[in-house]
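What follows draws every value from the coordinates through simple rules; no lab data is involved. Note that the coordinates shown come from a computational prediction; the quantities given were computed from them, not determined experimentally.
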Structure I
Amino acid sequence: MSNNDFCIVIPIKNEEKTIGDILDRCLNLSSNILIVDGHSSDRSLEIVRDKRVPFVFDNNKGKGDALKVGVKNTKQKIIVFIDGDGSHEVEDIPKILEPIRKGEADLVVGSRMLGGSDELHGTFSKFIRNTGNNLLAVLINLKWKTDLTDIENGFRAIKREVFYALKLKSNGFTIEQEMILKCLKLGYRVREVASHEYERKFGNSKLKTSQGFLFLLHFFKEYFF
């Protein structure tokens, strides 16, 4: 397949320090890029316009809503999601796409556990996130006989038709675990490839450790019901 078979969807909110570099690197791989802006108050959109990359606004409801808005405004068969904070390895996009293009997967996640992460070690907050992610992976693997290692990473690719078949409800960060759980429930193939995660260079993560309880609540709701 050509590079016209996928679109890179990047949700952002106030990422003026990183979005320019990410777009330059993405443009080396494809001209099919869509920014979904969460009503940024900095120069993010000015940079996006300078790069001549199309953008749309989300509904100000969260990351899950931004991903759904992004897919709605694209037409390619495969959607690649990548964050706008510079933590993901843009050059791994072809590796993320490969299992789908080969007919081996419907959803592919870039695994930080296989590729290494600067964000999951060194502080108590990072330890809690790492432990929680590992716990959810273990529960999923026990139930569906899989060998997944990273449930929450936002760097992933999915077939457009599969994204819509999942009928995703989450408007927040829990959309990533919901995506995996519903794929497994419906018999879609989930695969992982190793991808390194870099520490966020500027600003603070929009995902707070205190939201962990909501992650677990949402997970068990999907897991059991």
Structure II
Amino acid sequence: MASARKSFIDKRDGVFRGDRDVGSHTYTHRRPLTLSIDEFRAELSRSKETIEDITQKPADGFRAPCFSIDEARLDAVQQAGFLYDSSRIQFSSHPLYGTLDLDGFTAVSDYIYRRGDFFEFEAPTISILRKNLPISGGGYLRIIPWFVMRRWVTRFCDQHPFYTLYVHPFELSRRKPPMLSHSVPWKTQKRFTIGLGQVAKRLEALIRLLKYKGFTFTTFADLRHQYVKEKAHG
């Protein structure tokens, strides 16, 4: 989900065009940087075909598990027929995240880039003591105390017109989370479960904050559609 101060939502007969925007997160959720390019291409193809078969609608967006992506794999995403990606995050401290340079892309807004008609929507971070720290995603919403997250998001929204929100479905579920394999490191298990009971309440507070700051909610597909249309009418 994306949020922007300017409303990019295109209404047709009073109905939001982009109320649903189903994209790919790969088929098996294996980190792309652990796969060969050919294996990754197969993941992209299988996930896109499966989603489109189920929804009977195009699956135009992609996000890599754990932001695990590089330039070669981003090229593969575009070549697979996706129209946009949201796998870039500038947070080098996480051992699972990738580093993605955007050579050949042009910035069209803060955290939004394009190469032709292909778009990259970067996940938001904030600089604290000269370090970039993520301020989006269910994991960070669970782990970081809300009074700290609220301060960081407020500061970000005062400086930027665009904010991206990520949350995992399991983080909003009332069911007990599935048991992880004993082979999973203790720190990972703890990170997976900490703060689960607080996500819905914090998400509601975050949405209220974004609305208070004058943001409206839209989808990546609608944002891309608007930028493409604006360029065409140039």
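Before moving on, here are some points about what is shown:
- With P(r) over Cα pairs in 5 Å bins from 0, in percent derived as 1, 7, 15, 20, 22, 18, 11, 5, 1, 0, matching label from I, II: I
- Read-out Rg and Dmax of the Cα atoms in Å, for residues 60-107 alone, computed value 12.3, 36, structure in I, II: I
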